[in-house]
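These are the structures in question, set out in turn.
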Structure I
Amino acid sequence: MNKIIKISLAILFFICLLDMPYGYFQLVRFLALIGFGFLAYQANQQSKRTEMFIYGALALLFQPFFKITLGREIWNAVDVIVGFGLLLSLFQKEKNA
């Protein structure tokens with residue numbers, strides 16, 4: 001399930017680079033809040049505190065209720081960085097502790 005969420009969010013973020021209507025960005029912010037919230041919850045259940053913090057911070061960054069205005073260029077950079085980060089996290093090896 002986590003892989004599906006990460007791939008879906010990455011695709012949504014990359015589509016944000018296109019000239020989309022404002023409603024699309026609102027939808028992405030809402031879906032990102034839900035997706036990152038779920039990923040943070042899963043990381044917490046697996047005692048992965050660093051991942052939990054990162055996903056929680058991303059949920060707060062993308063949440064649609066109190067918008068953070070960064071400008072189109074900065075949001076595009078954030079979308080690309082987060083999208084690639086999500087895809088790279090798919091290849092992260094599990095630590096056998």
Structure II
Amino acid sequence: MGGYLYILECSDGTLYVGSTRNIANRMEQHMSGKGARYTSSRLPVRLVYCLECESVREAYMLERKLHGWSKAKRLALINNQFELLPGLARKRFR
């Protein structure tokens with residue numbers, strides 16, 4: 001069974017990353033305030049990115065990876081600016 005990686009933009013401008021087996025049901029949960037504690041206090045939310053994966057496990061592994069990404073890197077992914085991703089992954093040392 002397939003899965004989905006998704007990113008929501010919350011009303012405060014933050015980005016929430018999640019994974020699910022059924023994106024339509026999950027969006028209903030988020031919009032009703034029952035999706036996650038984080039999003040329930042930041043309604044309304046808007047789906048800004050969705051990627052269909054071969055399995056929910058793959059979607060979850062990608063979710064965990066994106067949790068470590070900066071907002072700038074997530075925005076580059078959302079905006080299909082893939083060429084920016086390597087530069088946004090580099091640590092900046094002073």
Structure III
Amino acid sequence: MNKEEILKRSRNESFDEREKQIDDESYEYGIIGVLGVSVLIMIWNIIHKYPYSDMTTIILGFITSSAVFKYRRYKTKKLLMASVLGTSATLCSLIVYFVFGV
């Protein structure tokens with residue numbers, strides 16, 4: 001395949017690398033925003049002696065689901081460990097929330 005064929009094929013594809021990059025960056029900023037707001041709400045709840053483990057569970061659930069998704073794609077030991085630990089932490093947080101109401 002020569003250079004012209006590659007360029008032609010690239011132009012015909014509906015996939016745009018710049019759009020993908022913008023989507024990825026917007027997702028990252030969105031997650032930072034959600035985590036930031038969650039932490040602020042959790043701090044507010046702790047200060048006012050309200051239950052706060054719901055926010056912890058949400059944050060851990062996000063981190064765990066992200067690690068599991070990446071592990072399924074890349075199959076690295078680091079991501080496997082993150083998935084196992086994240087799942088354990090999320091389950092513990094759920095137990096604390098439902099059983100103890102903290």
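Each value in this text was obtained by applying a stated rule to the coordinates, not by laboratory testing. Note that the structure is a prediction, hence the values are computed from the model and not measured. Cβ atoms are built from the backbone, for glycine too; each structure is taken alone.
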One of I, II, III was used to compute P(r) over Cα pairs in 10 Å bins from 0, in percent, for residues 5-44 alone, and the result was 26, 27, 20, 15, 9, 3. Which label is that?
III
Of the structures labelled I, II, III, which one yields -24500 when helix-only ellipticity at 222 nm (-39500 (n - 2.57) for each DSSP H run of 4 or more, over all residues; to 500) is computed from its coordinates?
I
Give the label, chosen from I, II, III, of the structure having the highest value of distance in nm of label points 7 Å out along Cα→Cβ at positions 29 and 53.
III
Work out which structure the value 93 belongs to, where volume of the Cα convex hull per residue in Å³ was derived from one of I, II, III.
I
Can you say which of I, II, III returns 24 when relative contact order in percent (Cα under 8 Å, 6 or more apart) is computed?
III
